[in-house]
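Pasting the structures here.
Values in this text are rule-based calculations from the coordinates and carry no lab data. Predicted model, so just to flag it, every value in this text is computed and none were measured. Cβ atoms are built from the backbone, for glycine too; each structure is taken alone.
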Structure P
Amino acid sequence: MPSSPSSSAQAAREVVAHRLRDLRKSAGLTVTELASRCGWHHAKTSRIENARTAPTITDIRLWCRACDATDEIEDLVAQALHAESMYTEWRTQVRAGLRALQGSEPRLFQDTALFRIYSSSLVPGLLQTEGYAAGVLGISARFRDVPVDDSVAAAQARVERSRIIHEPGHRLVAVVEESALRHQMCDADAMAAQLGYLLTAGALPQVSLGIVPMSVPARQQWPRETFHIYDDRLVSVELVSARVRITQPAEIALYLRAFEQLRGMAVYGAEARSLILRAIEALH
C-alpha cells in the first residue's frame, strides 16, 4: 500500500505492523533471524514492522510460519487487505474496467441510510444521467489509459446504482458548487438533459440538493475535494491518483463539520432552480 495522506489508512497499516512485530518478539526472534527464516533482507523486516512497507499475503504467511503462529495467518491477511482497501490507487481499481467499478461495493450502498455528498466540480454520481455519466467516465478512461473503454456500459451501471435513492430507507443530501453546473462534461444536449434532471431530482422528498453560488459572500469553506459520507461511519475522498477511505472518528468529524458549513452556504428550492436554469440558458 502506498504512503497515504489519511491517518485512517496509516493507522490500519500500523495495526498489522505491530501485530507482526509482537509475533516475532513472542517467538524470541531477532529482526535478522526472522528475515533469514523468511528468505529476505533484514531491512525488509524493519520496514514492515515500522509500517513503511505493506506486507503482501505471501509475506504474512512466511512471517507467521517463521514464528510458529500459523493460526494467526487468516486474521492478519484480512486485516492487511482491509488496510490496503483504505487507500486504493485508481490504476488498481480500473483494471477490470469502469463498469465493474460501479458495482464493486453493493453492500455499502444498500447499508447506507443517509448519503451526504459534496462536489465542487461535477454533478454527484447518484444524480447523474446516462449521457453525462458517459462523458465523465469517458474522460476518466482516456486519462487512466483503461485498456478497454467501457464508459458507456459503466454509465448505464452508474445510473442503475443510483436507483438506491428511490428505495425506502435511503436519503441523499447533496451540496454542489455552482461552477459544477457550468463544466460541460458532454455535448450540449446531454448537458441540458443532465441539468434538467437536477430540476426534477431536487424536488424529490428524499433528496436535498443545495447549490453554493459562485457569488456567495464571506465563504466559511473554500471549494474542497469531492467527498462522500456514508452515514457517520465512512468518508470516501476522491484524489487524482487514488481513493481514500476514512474511518477514524476524528477525521470523519472534520468532514462532517466541513459538510455542514458548505451546506450552510448553499441555496435551495427556487433559488437553486434559478441557478440551474441559468446554466441551461448558458448552453445556447
Structure Q
Amino acid sequence: MTPFAIITVNFGSSALIERNAGTLSLPDGGRLVIVDCFAGDDERTRIIAVAERLGAECVLLDDNRGYGGGTNAGARRALELGAQVLVPLNPDARISEDDLMLLVQNASDSRALISPRIVTGTGRPWFAGADLYLDDGTTAGRQVRRNREGRPRREWATGACFAISAALWEAVGGFDEDYFLYWEDIDLSHRVLDAGGVLTSSEALVIHDEGGTHASQRAGRGKSETYYYYNIRNRMLYAQKHLDADAVRHWSVSAPRVGYQVLLQGGRRQLLSPKPWRALLRGLRDARRIARHRPGAVAR
C-alpha cells in the first residue's frame, strides 16, 4: 500500500472527528493527521485526548488558520512522515476503509486530483463535480451543463474530501491561505489544471453530514455569517488572482446579485434576521477592496 495520510482540521469539532475518524481501521502505511486550529484551552485538551485514542498524529497550531492553512500544516507533517498520497477530509465527513483504499490507489503516481462521490447521510447527492462559470462567477453542478452550453467554465473539485499525490500537491503549492475559508478548493483546482493535472472522479463513496461543523447550517436553517461572508468575499479574490481586468470589473458589477443568491442558499426565512444582510454587506465591502487592489492586504 502506498503510504498515505488522512488530514482533518479541527476547530471546535473534536466530537465529530472522534465519531467519524474513529470508524476507520487504517492499514499499514496509513496515518491520520489531526490539525487543531486553536479554539480554546478546553477544546485543545479534548482534541489531544481524541488523537491519543485514535492513534493519530496531532499538529497543534497557535491560531486559527482556516481550512486551507490547517490542511497545509497537516500536509507538511504528513510529508515529513513519508506520505505519498494526501487525503484531506472534513470533520463532518466519513469514509469506509475500502473506499479510502480506492481513493489512495487512484491517486498514487498520478497527475490527478481524485474526487469521491459524496452523498449526505440520507443518501442525497452532495457533490459529483462542479463548474465555475467565468462570465459571471457563479458555480453549479455538472448536471446543469446542458442548460449552459457555450458559456466559458472551469471544473473544480470540493475540498470536503479528495486524494492527491504528494508530488502534485507540492507542485501546485497546496492551498492558497489567502482564502481562509471557502473557494480555496476552486483555486486549488484551477492551479492543478494550469499545472497540467486533471480532475478525476472515483467510485469511492463519502458520507457528508452537511453543516456538522456549524450548528447554524443544519437543514431548514440559514447558514452562518462566516459562510456568507467568505463566499462573497472570496469570489472576488479568485477573480483578482486568476482573471483579467475586464473580468474583474464584470464580476465586481455582478457582486450584489451573486451575493444575494449566496444568501438564498439558507432560505428566505432567515432573511428576516439582520445577520445574513450584515455578512452580505461585509463581503461586498471587502470584495470591492479586492477588486480595486491586489488582494494581499485584505483583512480576514
Structure R
Amino acid sequence: MRMLRNVHERVVEAPAEVVGDLLGRLSSPDDPLSPSPAWPPILFDGPLAVGADGGHGFVRYSVGAYDPGRSIRFDFTPPDNGHHALEIEPLAADRCRVRHVLEQQQGWKAALTWSLAISPMHDTYVEELLDNITRAATPSAALRSARPSRRSRLLHRLIWERPTAVEVSPDAALAHQAFPHPDFSDAWQLPLAPGMPRDPHAWSGVLPFPVRATAPHELLLGEDASHLDFRASVLIVDDKVTLTTVVKTHNRRGRLYFAVVRRFHPFMSRTMLRRTHRRLAFAAPSAAERVMSLEQEEST
C-alpha cells in the first residue's frame, strides 16, 4: 500500500470571502466552478451539506466535512478509500490561496490505474476547476489556461459518453413527416451537459447533408437520389440530443445498396453524434463565463 497525496493550488487576487461564496455554489444550478460541459459537472443529491451524496461522472463521493466559505472535504464512496478537499487560505485582504488535496491509500492495482489513466485526467480536471475559480473571482483579469497533455486528451476522448439506442421519438415530427412508410429508421441519443447548445441549428454539422426543414426543437437534414432518399433528424428535447435516421428506397438498386450500408450505419451514426457532442462541449463557454454573462444580463 502507498499513500497518494496529490496537491494543486492557485493564488487568487480576490478576498477569501469572495472565493468562499463561490465554493458554496458548487453543484447548484448556477455553479460557476465545475469544469462542465467539457467534463462531467459536480452534482449532489441535495444542498451542499455534510452527508450529501454525488460526484462527477464515474467518480463518486459524499460530503464528509464542510466549513462554509473555507473548506469542503469529499469522502470517496466505498470500496474506495480516501478523500479530496478544497481549502481556502487567506493571504491578505484581497488575496487568497485555493488548494485542492487528494489523499488515498492505494494498492498496486489502484496505483497502476492512477499512474496510467486517472492521474492525467484528474490533474486536468482540477486545473480547469481552479481556472473557473480565478475567472469567477477576478473577471477582469487575464487568464491563460494550461493546455491538457496529449495523454489527458486521448483518455478524455476514450471515456466520452457513448450514444444509446432509443425508439424514434414522437416529438421528432419532421422525421415522421419525411416518409409516410420508411423502409428503415433508427435513433441514437446523448444527454446534454450544462452549457451545451440547445438550438438544433448548432448541430447541423453532425452529418454532411443540406438542411431540408426546421422546427423549434428539430432540424432535418438529408438528400434524395434515384435509388433512395435519406433524412436525418436532430431533436433537442428534455436536455437530450437525438439523431434519428429514416430511409426510403425506390428500387432494387436502392435496396441492395442499403443492405450493405445498414451494416455500417449504426457505427457511423454513433460516431458522428459522439464527435459532434464532444466538439460542441469543448466549444461551449466555461461555467464561470456562463454565470458571469447571466449575472451581467440580470444587472442591466
Structure responsible for 2.3, with distance in nm of label points 7 Å out along Cα→Cβ at positions 108 and 196 calculated and labels P, Q, R on offer
Q
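helix-only ellipticity at 222 nm (-39500 (n - 2.57) for each DSSP H run of 4 or more, over all residues; to 500) was computed and gave -10000; which structure, P, Q, R, did it come from?
R
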Quick check for you: by distance in nm of label points 7 Å out along Cα→Cβ at positions 28 and 268, which of P, Q, R is greatest?
P
Structures P, Q, R, by mean count of other Cβ atoms within 10 Å over residues 180-187: label with the highest value
Q
